Structure I
Amino acid sequence: MKISILDDYQRIIPTLKCFDLLKGQDVELLHHTEKDIDKLSQLLADTEILVLTRERTEISNELLSKLPKLKLISQTGKISNHLDLNACTKKNIAVAEGVGSPIAPAELTWALLMNTVRQIPQAIEGMKNGKWQINIGNSINGKTIGIWGYGKIGQKIAQYAKVFGANVLVWGSKNSRNKAFEDGFQKADTKEIFFKTADIITLHLRLNESTKGIVMESDLLNMKENAVFINTSRAELIEKGSLENVLKSGKNISIGLDVYEDEPIYDINFEYLKYDNVVCTPHLGYVELNGYELYFGKAFENVINFIDGNPTNIANLELLS
């Protein structure tokens, strides 16, 4: 079967140990994201099995309608709203779900948080330009870190904060807040209190219809002066245009971002790169070697099992019956 793997930006996938699972198969890798559906469908015209690199390409009903030979989509990581599962089912395309791990995204979140709070990238850039100690950052110890979403990643961030001597304040669903309280952390009574109290806020929510735009401009304006806002989850969690408006307002907050509404970004004049109080990383949350071996290893395993007539981890099980 013809296997296509999308969005290998770094040309790293063939170097993974788990790539050996596809030895002897007809495999094609696409290294650049093609957003034009007509052009992408032409590239995938003969594809029977599609392996997705996380959520880098949207798999819509319109795209699927142009891929008549497609039989299986193998997802690295968990299925999210980038993939129209109902459309796949209607078109008799099986979808195999992968595995996830909170380790790499939690570590990246903490690294981005530290870099934003201590203003390390700005200091490095200053030194490259012949300047010495151009700024002064803050410490984590004694600060209140607000965590919105107390799932697997949020729980790890809470433990990191504890080690660094910070206080933890959790907002989210009632179950999330109660679980955080059981673990010995504080829970916010309201969203307003959460934003007004925390020195550092980090988002750890899944994106769906109920969470899209859930962080509003008024929430960001409620933050303390000199507060820090970190987003390594999804850009669409934030009300469209609100981050830009708050930055333009002159409010004194720092922002760390790993996710953007339209990726990848190659524009050196990208809006957020213009601000000294914003630290940007190119969606590195899950981009880590061990994580890649885990994600792609399971995805390739699902591919081989499908080819061998023993499909595994199929999300739309109704197709198998």
Structure II
Amino acid sequence: MNLLVSPFSDPYWNLAAEEILLKNSQENYLFLYINQPCVVVGKHQNTLKETNSIFLYNNNILIARRLSGGGAVYHDEGNLNFSYIQSVEIGEELSYKKLTQSILSFLMEHFPEIKLSDRNDLTLLGNKISGSAMHVYKNRVLSHGTLLINCNLKNLSAALKGNPTRFEGKSIESKQSPVMNLSEVRQELTPGELVTQISNQLLKLNPALLPYYLPTELKKSVSELVHAKYSTTQWIYGYSPKYTYHNTINLEGKRISYQLEIEKGIILRVKIEQENELTGDILHIFNTLIGISHNINSMLEGPFKTINSDIERQLLLSLI
């Protein structure tokens, strides 16, 4: 197995690297990386439903979508991500515990209180410190997890606080659990130190584990995939299953209910219950929503490029 430590904190690059190593190689890898602040949603989730768009936008926190399923997670410089990318025999039973044994053994040796739940979460003193997900491609499997070390838990909570009651659709919903950092039991611990400790111990115990550096051709493939897929609005928002978004808002002294129908991330239809009670300016804004991507960046580049009133600001905030 090859040991690869990412030189980048760009979540789009690291997620693209996972896919390239999974699909463009037959070798086995342990891939460790630390991302800049971001939320990473599961492949089959509704991005807007699982995240607090306003908080993410105001705090320059990126949004990304990964190749595997499962729920949304928050990453920052206090979180370590580990990925096992390996070939398996056809028909072989895929056990997360077996596939990630070296990391689990290391953690449980240094933190005897850690337990592996039935959902393959790692818990410490009853709190979640690590979530996991898996993706299978032909005879290859990607098993990856997060590890909260000294993550900003306040930002984690705020970033993942969406408004699920506004959405109707068949997306996978995240399951909320109480969380804690490993640094709460070992204050001096940092992600960088843990990377070094894990790398040194695994290399010492397993002579077959080799330090690995991406060759030029794979680096090029990763960069191309970042631009073609992982950093795109089409992948981050457009891969969300089709859904309906509904809300009620007080506009111009009137209580107005509306509904947006979204498919592949694009607003296809807008329905307003009290349409005849709205002024032309507000109706124009609703009409200009059709055909744009349902996310804050697209709206700020489109119908809300200039916000001239509190009503327009209020309307924008109600839409996401």
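What follows draws every value from the coordinates through simple rules; no lab data is involved. Please read these numbers as outputs of a predicted model, since none were measured by experiment. Cβ atoms are built from the backbone, for glycine too; each structure is taken alone.
Looking at mean count of other Cβ atoms within 10 Å over residues 179-186, point out which structure of I, II has the largest value. Don't skip to the end; give the middle numbers.
Values: I: 15.2; II: 18.0.
Once mean count of other Cβ atoms within 10 Å over residues 179-186 is tallied for I, II, the winner is II.
Taking distance in nm of label points 7 Å out along Cα→Cβ at positions 99 and 123 as the quantity of interest, name the structure among I, II where it is greatest.
Comparing I, II, the top value of distance in nm of label points 7 Å out along Cα→Cβ at positions 99 and 123 belongs to I.
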